[in-house]
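Several structures are given next for inspection.
Values in this text are rule-based calculations from the coordinates and carry no lab data. All figures in this text were calculated on a predicted structure; none of them were measured in a lab. Cβ atoms are built from the backbone, for glycine too; each structure is taken alone.
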Structure 1
Amino acid sequence: MLKKQAKTITNMKKIFIASTILLSAFLASAQDESLTISGSVDAYYKYDFSGYKNDDGLGNIPTSFANEQNSVSLGMVNVILGKTVGKASFVGDVSFGPRGQYQSLLNTGDGNSFHIQNLYMSYAFTEKFSMTAGFMGTFVGYEVISPTANFNYSTSYLFSAGPFQNAGIKAQYAFSDKVSLMVGLFNDWNAYQDFDGVSDFGAQLAVSPVDGWNAYVNFLTGSTGTIIDLTTAYQITDAFNVGLNAADFSDFGDSKGGYSGGALYVQYGFSDAFALGVRGEYYKEKEDGWAFVPGGESVVGLTLSANVKAGPLTMIPEFRLDNGSTEMFYKNVEMDPTKSASQFSLALVYAF
């Protein structure tokens, strides 16, 4: 009897302690409303119609994400913390899972662990002038790592070929509501520390000619090479959006190395719950090649995606067809070469 009473008292103590901790956390969050928590989780299934997969289980199309053939696969858990106190702010962005693994700062070697995508601090000296330092998602390009910010689930060749992060310090000045300029000094591409020293200079000119139309001219040069990039989007109506990304990259020390290309994005929302979007892309490797297609060759990609929304959950069924200028894909498991590749994927993305 005494043992049972002691056990009951112990359990009551545990419940009291747990309740106290939860209450303290609630009061702390209520008193500090400037701390924000956001992010996403995602998973997908993909099938390459050729049936081909390599030794790593990947299908034909070599861009980032949605690569595993005939598999239900994980994307990532993405957690973003942010806080602003007065003129100072910070963002800490951590992901768990394979989608962020090779496009982020790794925690441990090649293993699946947590990965830092962003970790930076900012200070707004005035309403027009601010400075930011740390490890930041790149300012180059149209698409990003987070699936919540992209209409298509699979990514473009331009996204996969370009930088993912820039570590360094940058200053931004807004000349008006329609024009601003950013300049910065950065490490080499995707390097959170650079033992060879800060090597890159970058700049971005942002303009908003009319309401709903934003354009960014981006420039980044350094030890990897020089990239010039144009990113623009025009929200023509509440339902109709058109975007464009064009880029040219020249490899450092190799006048024949690098890539160039462009991608057009057209999206139409039929309702709050359903939208269709098409991405058409042209991507070409320069003579010495860079990453994805044989040197001097090109590929045209056409991706049709739907976004079906149920509150914070988005289902993305997607069909993609890529056609190369030469036989760069495989048409069957026997690895017979072909110029084209096609795939279907179905992704689920939950934003919070």
Structure 2
Amino acid sequence: MVLGNHPISVMQPNQRNQVTERLDYFDVLRALAIFAVVAIHSSGSGLQLSEESMGFNLTVLWRNILNFAVPMFLAISGFFLAKKTIGTYGDYVAFLRKQIPRVYVPFFIWSLVWLAFAVLIQDKSVVHEIIKLATFQSSGPYYFIALIIQYYLLLPVLKKFANAKGLAISMLVSMAMTFWIFYLRYHTEISLPLILYAGNFATWQMFFVLGLCLGTSQKIRVSSKYLLALILIFYILSCIESYVLIGAFHQAGDAVTAVKASSFMYSFFLIVFLSKNRDLIKSKLLKEIGVMSFGIYLTHMFALMVISRMLSRLHSPLQGTAYAYQLFLAGLVTLSCFLCISVFNRVFSDRQARFLGFK
């Protein structure tokens, strides 16, 4: 079909269905990633148990499974941003003006809520909380906002890495960062705040560039069978690395973090596998949760604080089984946030929902 001098292709119904299913699949992946985020933040009680207990050891294994969460979100972001055309300075400015407020405005509003809570309920210093807001630390997970804004700013540069050579360089950069963080964390007296090591674009660069490669249809020619083997191998290595670090330094929280070379490789091959097998998971509920994943991300720490306190007062029998309690808590927090956001979106306008990151 030709309209004026511009050729416009007509998408057939089956092509539309394929595109819709592909986009739905990425919402499913977002749902898996946001559940992993919530589950990570629900696992703290298990890491406080004795290192010899079954609950502690199952938590270590569970946490290493969940470490794909941030890498998955960054790869999905890269996938869709690969399709953005930024040919001129004007395009770049327009892109930033549109994209940054989408994430910063909801972050700022929820950070003000955290500030009010800290000052009025916890009697914290106003100045201290303002500094935390300014440095994306009002709530621990908010470092991700600083991280994704860095990728928006660097998009024209990073798009040049969307090829085999660029991906290899990015992997080297991220691996170098894991070793540097390891050295600072365990062999110096420097206490690294989360925003510095996790909110640094170089740390996670390999995953954003992986998404850019997938978004520009770059092929990673590894069969699903080998990818599954690599996922399992690097997952086992990540667990071994965690136990070695726990034995040497007794810092379980640091030992199970996603910022480890072995965990990075586990996440890398898992993302490649899931991108190659887009018929693997189909779920309407997961799709709907994925659509609301940003809102769940912004609010889940509030829900986690309230629900965990309620469960502690109820003396739930699940608390005696650390892994079951963590899974139950993560599921309850995710579902609660999902239902609250769903109700809000039905009652209030789209504009109000966008201000809070719900749409």
Structure 3
Amino acid sequence: MKLVTYIREDVDQLAILVNGQLYNMQELHPDLPSTMHMFLQMWDDVIGLATAIDAQLKAGKNPRSSVYGVPYDQVQLLAPVPFPTSCRDGYAFRQHVAAARRNRKADMIPEFDQYPIFYFTNHNAIQGPGEVLCMPDHFQNLDFELEAAVVICKRGRNITAAEADEYIGGYMIMNDMSARLLQMEEMKLNLGPAKGKDFSTVIGPILVTPDELEPYLVPAKEGHTGNNYNLGMKCWVNGKQVSEGNMGDMDWTFAEIIERCAYGADIMPGDIIGSGTVGTGCFLELNGTGKLNDPNYQAQWLQAGDVVEMEIEGLGRLVNTIVAEESDFSILAQKKNV
């Protein structure tokens, strides 16, 4: 099932996407919720009904003749999970971590292979397709990050990796936007990324339930536990492809990341968890590799007006335009004792 959140009559509405048409969830059946937040809260009670109706629509049988599809490309899309309860981001792709460390002449950190890690980012900065508003300091080495993400669909605590896939409601594309200068300066203080990340995290354009992805299942890496998927990942900036990878290259599975997230803590319906950046999935890595191979390599960063397009096989295509806010305010200029 493919789920979309869109604006209708100035409120967020949930719809099923079938053959390019959106079918409003609650209009399809009065027992179905009208929003993604409600759907995730009621997951076990409504997923069976929603899946059955989705199958009817795919078979060309509208369960309610009064419900008409709305073209997907004619609505205002929101993030599929527009009001998440939290947002964590993992560090699952060894290729990206190793390349980024090599490029700054640092050895591969052995702890990467011992356990998965994550950090919390600003769940109130989650957005979907459309404009990404950036302040002047964000444009100091502004970057995209090509990732996948999941949303949790039921509450859990102390979950093992062997059972963690049962807590995944669906998969989507994530663009973990990064202001690299802000990020690099604050990480000197060893608290992890904060202002370099909290202005925008993009997810979407659709949420795809796990059953849709079963044809793409592949084994997890040796010694790892959980579902893994052979899904090609690509990114274009202004129509030029800059990145290519595969979800199947995740070293740590989402199940293993969830296991760590839920250790001694509750995970909740509506929690979003990102995979971390795929190999070649950001300018930071690409620029570092380019300079390593050619000292005259011209580094590239995102600029106002750039269009970033991300695609993951089976999960759709996420499109955003970078927009400069009308302000000259800089927090970098507020640094003391410089």
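Side notes on the structure shown:
- Origin of the value 2.3, where distance in nm of label points 7 Å out along Cα→Cβ at positions 42 and 274 was derived from one of 1, 2, 3: 1
- For the set 1, 2, 3, ranking by relative contact order in percent (Cα under 8 Å, 6 or more apart) places 2 highest.
- Parent structure of the calculated result -3500, given that helix-only ellipticity at 222 nm (-39500 (n - 2.57) for each DSSP H run of 4 or more, over all residues; to 500) is the read-out and 1, 2, 3 the choices: 1
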